[in-house]
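Engineer: Each structure below is given as structure tokens.
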Structure 1
């Protein structure tokens, strides 16, 4: 079989099903990545959401015996929202990161990969194929880099010449020996903007991320957020785009190629106060279709509380007192107590003191004390 001709046919077909970029790589072991991942593990820089087995992350043959090639795909997503609602003093709003706009990208990419699989199996009926998106074992960025989709930027994102870093990635391992593409030369040069502006210093150096400090990771955690990060969250409800928005390679990059990726402004930039009392059912109905909902409503609600504290929103005081007194979840009660202190309305002191007398949870009691300390030591 003519592999060059088959590869050309696949590339042409990919354009007809909404794949914006496609590349081919060998299925050799990712030796350099393996060492980097080991180092990350030793330093405690991993998020814990990754596949823990480094061998599986770096050896495609463990995932598909007889693997010869990997096909990498990229789909461009929008970076600008049309008709974005404004945050007002009466109705403050939070924000979901761009990668969570529109329909959950996992579903979009899986559907494209499924079509690609069906096309390849028509041409090569005995082909073996294994596709994955984000939650698979392989490191998407390493595959995309090897396949010439883009280079790995200092912000740890794949940056494509065409779409910047605003792309979703997916890949397919196969036993078909395709001719590989050439990786793209790194264009970051001496630019360090992403490292300089990272709100928490999570970008240790170019290409090295301490995920434990990354706001994108922190917004997905379910427990109390460490004090040092609370003021850094701003109004982010899920994810962080700072290291992408400052990147010169992303200047002017805004693609609206896939209708299902278009954001609903009221979903991705929602009012904060209604989030505090949203039911599980309402949360699922409103946010269930976006990738930012995967951890459930608790992290989003905790982040909404932090955002209201960030804004020092006095109109939210009654909502926060209600959470402090009535919510069954310690993280929500405690974060509300801290936020009340941060907002600085001294009239809530007696309510915090009353809540302290009734509270049994040690961590919540600490947060109430923090709230009281903030109020009693105001300038």
Structure 2
């Protein structure tokens, strides 16, 4: 492969100031080509060139950059794969502000998390929440957050400017027994990975960089409360790497009320795909459902932490996913060393049956106490 020619072509495109360029993910088919590319990039790239707009994703032997729509890199066919760097959105539907909410939210109670706290509180289990960031000043999250990373601005803390990430963090690990709310795993530690902007949208390349950060920083669980309709081989590659590193990935199925389909990355078999239930233990009307779902959890009218120390009620499979991530933290603190495959099997065989005649008996609602019993028997 003529690496220098490839770099020059990328530079010509990224130097273009017209708006017609589109974001692409380019993966190198051969490790040697990627190595040569990384070695030659600083040499070929002069200080005036825009090589800084080429983002490296080593775990998938890839880069993210802008290209002209008609640029197919044909002469490098057989050496690189190209895919669109798609937009991806957080999964939540309705929301409303709540003045104050104290104690244990209904979803945390419904999955029987409080009954496990005598045995496990998720102590020191690290959960990477790839989302909009977190409110570091929220009294209920003060002891639950580590520094994390802001992929949109690396010099800043991953401060939440949307609210969604703070809501997810609260359900997983809020810990303010006297004044505020308590999450599923109050002693777990959340690493906020800010990949999503204030509108709750990100690019696939940001998610991949977030997964790479989680692998490097040895998190135990990754919470992915977002999704998209299209399949991305680059994202699958990153998910595979995390799975192979022993990280459990929990992903929301989507809020389209579909019976036979779930969004990516929940659709990948390496993740735990989560659907949402309501207080009646029925599948919430908005939730995707069916054979692709691994487990359901509370996701309807969930109250959790919000920006500026407040609380919000939100509905969505996002909210269900955070209950599952918290439950896995409880399980891992109690029985360290379980693999992603083992945890998925434990969750699936310890569910509570759903209400409603059409509900399939094989898939049910998350039950922390049954999970604990299943692992103690094994």
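Engineer: So if we calculate Kirkwood radius over Cα pairs in Å, for residues 251-354 alone for every structure here (1, 2), which label has the highest result?
Structural biologist: With respect to Kirkwood radius over Cα pairs in Å, for residues 251-354 alone, the highest-scoring structure among 1, 2 is 1.
Engineer: Please state which of the structures 1, 2 yields 44, 26, 17 when Cα extents along the principal axes in Å, for residues 3-66 alone is computed from it.
Structural biologist: Of the structures listed, the value fits 1.
Engineer: If Rg/Rh (Cα atoms, Kirkwood Rh) is calculated from each of 1, 2, which structure is the one that comes out at 1.03?
Structural biologist: Going through each structure in turn, the value belongs to 1.
Engineer: Name the one structure among 1, 2 that distance in nm of label points 7 Å out along Cα→Cβ at positions 171 and 291 of 1.6 was derived from.
Structural biologist: 1
Engineer: Turning to a different aspect of this structure: Determine which structure produced the value 24.8 for mean count of other Cβ atoms within 10 Å over residues 123-130, calculated from the coordinates; the candidates are 1, 2.
Structural biologist: 2
Engineer: Assuming -11500 is helix-only ellipticity at 222 nm (-39500 (n - 2.57) for each DSSP H run of 4 or more, over all residues; to 500) as calculated from a single structure, say which of 1, 2 it is.
Structural biologist: 1
Here, each number is a calculation from the coordinates, and none is a lab measurement. Keep in mind that what you see is a predicted model, and the values were worked out from it rather than measured. Cβ atoms are built from the backbone, for glycine too; each structure is taken alone.
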